[in-house]
Structures are given as C-alpha cells and as structure tokens.
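Some structures to go through are shown next.
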Structure P
Amino acid sequence: MLVILGLAESTHWHKQLSSYARGQTNTFAKEHAKAHQTLALLAENQGCNAILPLPYFHKGSEMWDTPADEHLVATTLTASFHLGLPTLASVMSRTSISETVQQLTLRSPFPYTKHGIQDLTEGGRLLVVCRPETLGEGEAWLWDQCTERRQLFDWWWGILDPSALANQPLLERDKPSVGPSEPGVFQKLSDEIEGEEMQEYTVLWEFGPGDLVLNQELECSFWFTQNQANRPEEAFFVAVVTPEEKSWQSFNTLNRSCHFSGDSIRFSAHFTPRDSTSAHRFVIRRPKKELENVTIRHLLLRPTTVNVVDTLPSGLYSVNNHVACSHLLPLSP
C-alpha cells in the first residue's frame, strides 16, 4: 500500500516538474552552438574574458542576493557554455559572503570600495547582455558605455571596458539637484520613536489619500547595521489602504541590498502611487524574536526625478543617500 501511495505521489510530482522543465531553455542543446557563432566571433575579436548580464543578478549566498530574471539567466548561461566564457553573475547553491559582497559592490557608484577591477581590466573586456528598457539608472549608464552594440536572439549585446565599473556616477543624469528640504523629499535620522520600545511593524512615513503625486516613482532608502551576522529577516513594504481593502506592495527583504560601506548596508526600494483614494504607509517589519537585530539610520524618501544632495555635519556628502563612513564623497570621479 505504501509503495502504491508513493508511486501516485511521485507521478504527480514528476508531471509538475516535467511541465516546468518543458518551458526552460536547454543550455547544452547543440542547436545553440551554431546560433552563437556570430556572438563567439564578436567576443573573440574584442578580447572578452567574461559575460556581464544586466540587470546584474546574484543567487547563492546565505546572506545577500539580487533577483534573477529567468530569461536573462537562461540567455547568460547558454552564452557562457557555448562561448566558453565565465559569467560575473551567479546562480549557485552556495557562494561565500565575502565574495558575494565584492561581486555586488561592482554595481555601486564610484566612491565605494571595489575589488577586482584591475584584474578584470588586465584580463580583457566584458561581453554585456541586456534589454535596455529594463535597466535602472546605474546599469543604463553602463550600457551607454558599451561599444559594438548589436541585437541577437531578442537580446542586446555590447562590449564594455571593465574600468567603467569603477566610474559609475553618483548623480543621476538629466535630473536637477535639490536639498533634503525640497517639497516632496522626506528625511529621517532613525526609525526609532523616542520613549517607545521597538515593535514588529514600524511606520516610517504615512500619507493620506491625495498626499502623494500620482504616477511619480519614489525611492525609499536607508542604511542599516546588524547585531547578528546572519541573513536579515527584516522586510520593507508599502501598505496601500483603500476603503475596500489593504495590500502590501514593493515588498522586499533587507538582504536584497548591494551597497556596502564597512558594517553598514544601504537598502532601497521603489514604489509608484497609482490611486488618489488610497492612503500609503511605508513600513518596516521585524521578526518578533529579534526586534533589536537591525538598527536603521539615514532614511530618505525622494522622487526619482531629482537628485537629493546633502552635506552632513561631519562634512561628508550624501547623494541620493549614498554615504561613505570613512571618506569624502565627491560628486564625480
């Protein structure tokens, strides 16, 4: 009887996996080898030594990761196999925390400490793959630095000098610079409420119906440190409240971060209000068992149509909440 039940259960599971597998790209299929000949010739002629997918993804660390679009992953790994080139991105069962931080920091603006740029530059160039319309500000700048751009397999490919990774600008292009007191910009030094104990849910900012500009993208960012060196279970979300319902949007755990300065980590999430009848609460959720694990400082809510530049009491610059604890941040390389 147990054998029969086991067969029934395994058959159902096999059908589920088979259905999923049929929709995936077979990286090792021979037909891809011929299709990639043009790309292989480009990579060889331009002296490429690795593939850089944009948006950059990293999976495998028990601490930090970034989301991976499955179509970009399939395209990247297929090209990696048939061109014989390694990829700077990762989809693995386990990667070291230090190597993960070094890889993720390659996405940061220029003042952040970066490792391996010289080795990459001495080794050759990078073959970039992306769909330009999906890129954020920093990665769109990298794509603009690419040469030999062409479209193959419904993706765009280009050649990037690795030194560009060290020069990603702080100021976002074609946007005015304003101070933190600008209307529509909100700033806090901490999420703590004086005289109150930390709660499971902390409201960072709350706005009534009509308080936020509709269809204007916002970035909420802050810096945090941890008492325990383990994967952060804390999360950020925007509670959108209408008379009929409440929903959580822009939900993200804090481990989805990629800007590191010493022991401090910068988190950011984007949200666009769509409904004038909705109230909005920007919220941090902490695990009940570890309410004091994460300390949050330097919170900023800004429209992504502006650069917010501030001079801190210590003399350091804050540019869209990119702050370095150990050295002055100039505004350009």
Structure Q
Amino acid sequence: MELAEMIAFEVIQPLLIERAIPNEDGGLDMLIESIPDDDHILLSAVLDQRHSIVGQIQAVNDVHAKLQLGFVAGRALVPDSSFAVQLAYFLNGSGFNVRFDGGLTSGYVAIDSEIYIRADDQELVEGQLMATMKIANQVEWFTAIMFPQLLPAGEQVEMEPNDVEGSLAEMFELPLAERDAEWMFSVARGLGRWQDILKVLRQHPELMENEHRERFKMLAYRMLGRWEEARKAADLGGIDEGKFVDAPWLSPSYLEILIHLEDGIEVLRLLRDREDDEVGFYDVYRARAYLSLDMVTEADEAFTRYMASHRGDLASLMRYSEQRGELTEG
C-alpha cells in the first residue's frame, strides 16, 4: 500500500468514522478517494451539523506526506477587501490560511492548513483535525458578527456576475407568482441589501417558517440599526435566554442589539456563568456591556482575556477601543 493510502485508510479514516455524524439514512457522509493521475488522496466528511471538513494527502517521499485540512466558510457574493483583511488578521498565528476561490476577495471562502506527517503520526493528525473543527467554529461566529452577508457554503446562487444588483431589481419588477423568491433572498443577503431582505420576507411569507423568517428580520433590523424592531423580531423568532433553540451558542446579533439598547445588565446576566471552554466572543460582549455601565476596569479585564487567545482580531479591537474612547472622553 502506498504511503498516502496507508495514512488515509489506517490513520485518518478511523478518526473520521469516530467523529462523523450519521445522515438521515443512518450512513456517514464521508469520502476517501484516490486520484491516480495526481498521486494524492481526497477526503471529506461531515463532522457536525454545520461544517464539512475537506482535505487531501500527498506523499512527498517514502516517509513523509503532506496533509491539507480545511473547510469552506461560505460564499462572498461581491468583493469586500475589508472583510478579507479582517479574516486574514483573525486567523493570524493559528496556522490556517484564508483563500478566495473566484477572486482575490470574493467567491467561496476556504480556510485550510498544511502539515507534514508520517504514517505513525496519529496523535498529530487527530490534533490537527480537532484544530480544524475549532477554527471552523471560530470563523462561524466571527463572520456572523463582522460579515453576516457571507452566504452558507451549500447555498447555490446562480447569477450573472456583472450586474447582480440589476438582476435583483428586475426580479422585483415581476409579478409575485413569477419571481424566484429563494434566489432573491440569497442575493439580497449576499449583497447586504437588508431593506430588500425585509421586502422579500414580507412579500413572500411562504419562503420559510415563521420563526426563521423572524430571525432573518432580526438580522436585517440589526444591520439597519433598528434596534427595537430587531429585539421584537428576536422574541418572535424564539429567542430564549439569548439563544435560539437550534443554535450552538448565544446569538451575537441579540447581544449586539442589547448593547445598542443600553441593556448591558441583561447582557451580563446572560453571560454570568463564565466557563474555561466557552465561545470566544462572550468576553467581547462582557467587555462592551461593562463599558456601557461605566465599569472600565472590568471591561478591560474581559477584553484582555479575549485578545489573549484572539490576538489577530483587529476588527474587535478597533470597535472596543472606539467605544472605550467615547466613554473616557465623555
């Protein structure tokens, strides 16, 4: 057996089987495929409800192989250089890189890493797999906060790249029955056209269930700065103790809404039980909540904790510094 195949089937496959989540048919969404012409092995697996890990193995000599592991974070519908820079800084020092498939700052956003391994490096491979899942979770909440127009990786949107906005405007001119409401919603979200999202949801209530419709309304109102309407939509969307029932963590949108409604006490109540393995952005919102209550020392302590493990997050640092500056100047 060749080195790459040995590593794929004897080292990586057992790790994927152990962690993969069964699909609706009870099977595992997992693929390991040899590509003879290119002398490498492709692999992919769904390891939780939100992320698919992809990668490849290629032998570099008789002893060592190159292992690439990563995931697709989503799809950027239009170029946004500021998001590209923010994400690159966020990943700085993690050992993971960001790539845009389709343009320098647009297209599918892929995050990956590269290490060199031997056939007996099971612990190293397992550690890298876990690191990939950790980064996937971090990128998920980071983009939800900083770039919510990033479309989910599996969302298919066919479009003419030269005039997406024009195509959306033309679709709005059609009678309701002739529109492709799903396409309109995805394009409006990908363009960050939050007013258009509200319009699509209002005119096409059949597009999704009521609770999910209200959650997207919450997001749109948040991005438009309509905070009271955003909080109402969150309540109608089923928010419970700051979290939606199917979400892995507290809603960053909801915490943002509370901050802008000057309800820092509620933010701190929701984040009262700090745990060592909690989601990173919790300390960001603790810090901002403390600032809203003029508790600068406590705010700095919380934000320092966050930056200690997310040193590259310059976007959050700039937001915090701006809020802190406004407080101290006032």
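Throughout, read-outs are computed from the coordinates displayed, never taken from laboratory work. It should be emphasised that the depicted structure is a prediction, and the values quoted were computed from it without experimental measurement. Cβ atoms are built from the backbone, for glycine too; each structure is taken alone.
Between structures P, Q, where is distance in nm of label points 7 Å out along Cα→Cβ at positions 299 and 315 highest?
Max of distance in nm of label points 7 Å out along Cα→Cβ at positions 299 and 315: P.
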Parent structure of the calculated result 22.0, 70, given that Rg and Dmax of the Cα atoms in Å is the read-out and P, Q the choices: Q
Given 22.0 for mean count of other Cβ atoms within 10 Å over residues 67-74, calculated: source structure among P, Q: Q
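Tell me which structure, out of P, Q, gives -15000 once helix-only ellipticity at 222 nm (-39500 (n - 2.57) for each DSSP H run of 4 or more, over all residues; to 500) is calculated. The partial results should precede the final answer.
Details: P: -6500; Q: -15000.
Value -15000 for helix-only ellipticity at 222 nm (-39500 (n - 2.57) for each DSSP H run of 4 or more, over all residues; to 500) corresponds to Q out of P, Q.
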Test item: FRET efficiency 1/(1 + (r/R0)^6) of positions 75 and 123 (r between Cβ atoms, R0 = 30 Å, to 0.05) calculated as 0.85, pick one of P, Q: P
Which of P, Q yields 18 [relative contact order in percent (Cα under 8 Å, 6 or more apart), calculated]: P
